Structures are given as structure tokens and as C-alpha cells.
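Please treat every number below as a calculation from the coordinates, not as lab data. Source: prediction; values computed, not measured. Cβ atoms are built from the backbone, for glycine too; each structure is taken alone.
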Structure P
Amino acid sequence: MEYAAWADIACEVLETPYPYGAAHASTGPDDVDVTPDRLHPAFHGSYDWHSSAHMQWSLVRLLALAPDQVGRRPIEVLDRRLTPEAIATEAAYLRDRPSYERPYGWAWAAMLVAAGRETKWADALSPLGEVIADLVLAWLPKQAYPVRHGVHLNTAFALALLFEAYDELGRADVVDAVHARAVEWFGQDTAYDTRFEPSGTDFLSPALSEAELMRRVLPEAEFASWLSAFLPGLGKDAHQHLLEVPVTDNSGDGQLAHLSGLALSRAWQLRTIAPALPDVASVLREGADRQVEAVLPTVTGGDFMSTHWLVSFALLADQA
């Protein structure tokens, strides 16, 4: 993989201040300044808060995977953002607005904290991990039902990342809370109907996101049985469209650009669940490979509405 090119585009989009979608809910006439680096001193650039968070996760991961290839520019970008002062501002913002970026942005920010736990930025990032843990523990008991669509509010995708991040951070309380909710919400699901995937702006497969979460929380043998009941015929005579390249768009339409991410997230999830279905594992991997190959040029060579976030999903697929 072209890790150097991925690092370069991640730095480039993070250093692109506009366009920026703040998603800031003003509380009054004195709370209307949405200048990106003032409002979010760590998570500005890269179009929006969550993309900035996960593209910084991408840089931390790339520095770990291929430090000689990516050079010093990612370090310089992260040094300017992941300061104690900037992270304190971000943590306070989340604490004051407990539904902001819930759960997608929370999950990616927690992944950044986990990825940075053995780096020079660990101490600065720690308060962000703590506040997100508190928010997750307060939110999960109140969330009556999971969100099952294919965009940011998808519950299964966020829970999978939160489970991974807080397991790495040693927060058994968060891991246990995520585990309990995952089993409660999804443990009895069977014969999932994927005929209506994807929706027009999906970057996640609801079916595969759920399967990827359950892979994490169930014992290996139990997951294999669950998956066979959940997506019967996957890799054989059913759900074939999940293995094929979706129609993608690189015109600069941010919503249609989601479909390139769908190809990458499907590839990641197909690769991680494939070992549970050994008879068709090669078929699932081939489907994953097709989808990565189709959109890989867009990761670094596409319009900003594609490049400002796709590296992260390419990394998930690459490391699966």
C-alpha cells in the first residue's frame, strides 16, 4: 500500500481549513463564532469534527505502520493539534454537549486516544478518552433501540470501534457496557434481509456492521453459528450484492461520495468475518478485494469530499 501517499493526503486535508461543517448548535447570540480552529483547536480541517478525528487516527496508525515512509510531516501536524490545551477544550466541548458527535465521532476520537496511548501525545489525549467513556456509560442505558441505517448514527459500527478502543485502553467498564448492549440488541437477530442495501448515501452496510460488532463480542464458535443464522447463504447463493462494487461518485457531492466509503467498509468487514465461514472465506475475500481495487484511486486522487475521510476506511480494510 502507498502509505506515504495516504499520509500526504491526510496531512493535506487536515491543513485545509475550508469548507468546514461545524455542526455547532449555538446557545445564544454570543455563541455564534464557528471559526474552525477557534471552536475546535484539535479537530478542525478535514471538513468536519469526526473526519478530523479519524484522519488524525490515520496519521497515528501510519506512523506506527511505516514511520520511514511517512516522514515527519504527520508528526508536525499532530504536534500542533494534540496539545493539552487543545484537547482540554475539545473534552470540555463534549462534556457540555453530551449528544455532539454521538456515537460516530465519539468512536473515532476514542480510537485516536487508543492509537496514541504509547506515543508522545498519550498524556494530552487521555482526558478526551475519559470524557468519552463517561458519555458512553451515560448514553447506553438510555438508548432504547439501536440505529440500523448505513450512515453516521449506525449503532453497531460505533460500538465496534468503542469496544476496540476501550479494550486497548483497559477500561473494562466501558467494554462490558458495550458488550452487554451488543448482545441485547443484536444477539437474537436472524435471517437479516439485505435486499434493500445500500441506501443512496450509505457508507456502511447495516448488515456487515452488525456482523463485525458481533464478531468482537461473541466467542469464536458462537459467532460462527450466529453469522450463519444472521446472513444465511452469504458467499453462496444470497447477499451477493454485498460482495460487489457499489455505484460510486467522485463529482464533489459529499453525500454521494459516501458510496466509495461503503466499498471500503464492506471490504474491511468482509475480511474480518470471513474466517467464521471457512467454506466461502475465499469468496468473501475476493469480494473485498474487488471493492478496494475499484475505489483505491479515489482515496488520494479524488475530490476533497472524498479525500477528506477515505484514508481511514482504506486503513481499516488494509489492516483487516
Structure Q
Amino acid sequence: MKSLIVVPSLMLLLLAPGCGRESHALGDTHPAVPVRVAAVQPLTETRRVELPGTVRAVERAALAPKIMGTVASLPVTLGQSVKRGDVLATISANEIGARLAQAESGLTQARRDLERETGLLAKGASAAETVRNMEDRVRLMEATVAEARTMLTYTSLTAPFDGVVTRRLANEGDLAAPGNPLLEMENPAQQRVEVEVPDGLAAVAVGASAPVRINALDFPGRVAEISPALDAVSRTFLAKIDLPAGAAVRSGQFARVAWPAGEGTALVAPATAVTNFGQMERVFVVAEGRATLRLVKTGARHGDQVEILSGLSAGERVVADGAATLRDGQLVEVTP
């Protein structure tokens, strides 16, 4: 039994060197393949962390009445474009009109009394103090009239800027109360992304670049605002990133923000040097006239280069073109 086990092992050991020499010889018989190589180089870059964000309009408003009343008219629909100053809703509040009429009547009466007392004072039939009291009464009634007229303007809700109606929260006949919005609108011409940045990531300067991806579309973002305070629950601070004017996005969309996270060094190689073999990524390293297969792990792309996370060292030369047709150990000839 021992001889049956030992003899095959000895045969394998004897055959193995012969097989290696035969394979090496076959590789040498094939002509050298011309290839173009590139060196793996370190690249100093701005590290970025992907953070989730939400698209918001720069100009947006919730329109709520300042007075109590009934919604008399609401002549707008969802998505309707409106101009600044357009009347979007009216509130029925008859008591304000009655108050204005009462104040105007009191002002008229006060002015007549002042005119009469002024005439009597000129004739010596009235006192100067009485005239001064009448003047104070006129000023008081004028202020009452101005207040009533201002309250009357609150019965109309107008658009504060050009935009579109995004929400309609009431209907004609509903009760309108101070602070309860009837409509929401926004200006879609200028959008931004709001993102919550963790405390561990340093706040960058306003104006810094922060690329944004929305629905597979990339946009150049610019940091517009940064909150100086942290949220006590999430330990994050709010940052607002402006998108290019006219960007094809909608308010409320999900966005991914590449937030700057300091400087770092990465190894990069030409993206064409990396080929896929199943689910593995590989490159061919050129050394001593041969192409040696090397498995690698890649990271982010930087234009026509890709970050090498593992598998290569700085200074090694890899095949930049034609790597898909090479075999491990094949002879190569480096071309300019």
C-alpha cells in the first residue's frame, strides 16, 4: 500500500519540471506582440464622499392669509405659470370693509370738528387746548383708516415672484386662517441641492466645487450656503449647492453629492489597461519582455484613468492597448 502511494507522487515530481520547460518553450516560439505601455503613477486629488441630497428650488413660498375669512376665489391650478403680482386667491372678510367704512366716517367727522373749532378759536370762542385735542383726534383717525386699508389688502394673496403653482391646499368656500397655507409655488428656473453633511467632514468654503448626480446625469455643483450650526440629533450641518441655471431637474428629486473630503494620493493607470475576466479585473504588467497577468481592484475614474486600489505598485508598467488579446507570460515588444 505504501508503494502505491509513493510511486505516483514521485512520477508527478519527475514530470513537473519537464512540463514547465515545455510550456516555456512554447511561449518563446510565439513572436513578440507589439504593445504600448504606461506607468502606474500616483495622483494627488481631492477625496470626495458621496452624500444623499434633495433638489429644492431656490425661490419657493407657501402662501398663507394673514386674516380669518372664507376663500372667495382660488383661480389657479397645479403647474400653472404665474407672474409676480398676479392675484392667486381672495378672502371674503366683510368685517374689514365695514371697519374701513367706519374709520373713514370717523375721520371725516374729526376733520369737520377740527375745522369748526379752529374757526371758533380765531374768533376767541374756543380754547387752544380744544383745537390741539381735535388735531390729535384727526391724526388718530387717519392712522385707523390706514390700518383698515392695510387689512383690506390682506384679502388678496398675490404671487411674490414668477413661477409655477406646485400645491393647492384649499378650495373655494374653505375657511382661511392666519398661518395656514392655501398655495405653494416655486421658481423652477434656478434649482439647488440641499444635503446634510456629517460633522466628521470639514465644511468647505462657499464657492467650492461639489459635483452632483441626478438620475444618471452629472451636473457641476457649487457650494452656495453652509449652516454654521449642527443639528443636535443627526450631528450634521446643512449645505446648499447651486445647480446650473435651467438644469433639467425637478424639485424633490433624489441627488448624490460628491462632497470634498480633503486631499489624498491615489495610484492611477489608463482605463484601457484594465480588462474584465468574469467578475475579476486584470491587467498585464510588462517586465523583462513578458506580459504578466495581475489581478487588480479598481476605484473611481479620473477622466481616461482609473484608480488602482490594490494589485499594482507605483512605477510598474502596464499594457495600455491590446491587453484583451494577451496571455500570461507572452512575449511583448514595447512600442512608442
With relative contact order in percent (Cα under 8 Å, 6 or more apart) coming out at 16, pick the structure among P, Q it was computed from. P
Using the calculated result -0.26, -1.27 for log10 I(q)/I(0) by the Debye sum over Cα atoms at q = 0.07, 0.15 Å⁻¹, pick out the matching structure from P, Q. P
Working back from 2.7 (distance in nm of label points 7 Å out along Cα→Cβ at positions 199 and 223, computed), options P, Q, answer is structure P
Name the one structure among P, Q that helix-only ellipticity at 222 nm (-39500 (n - 2.57) for each DSSP H run of 4 or more, over all residues; to 500) of -9000 was derived from. Q
Mean count of other Cβ atoms within 10 Å over residues 175-182 derived as 14.8 - corresponding label from P, Q: Q
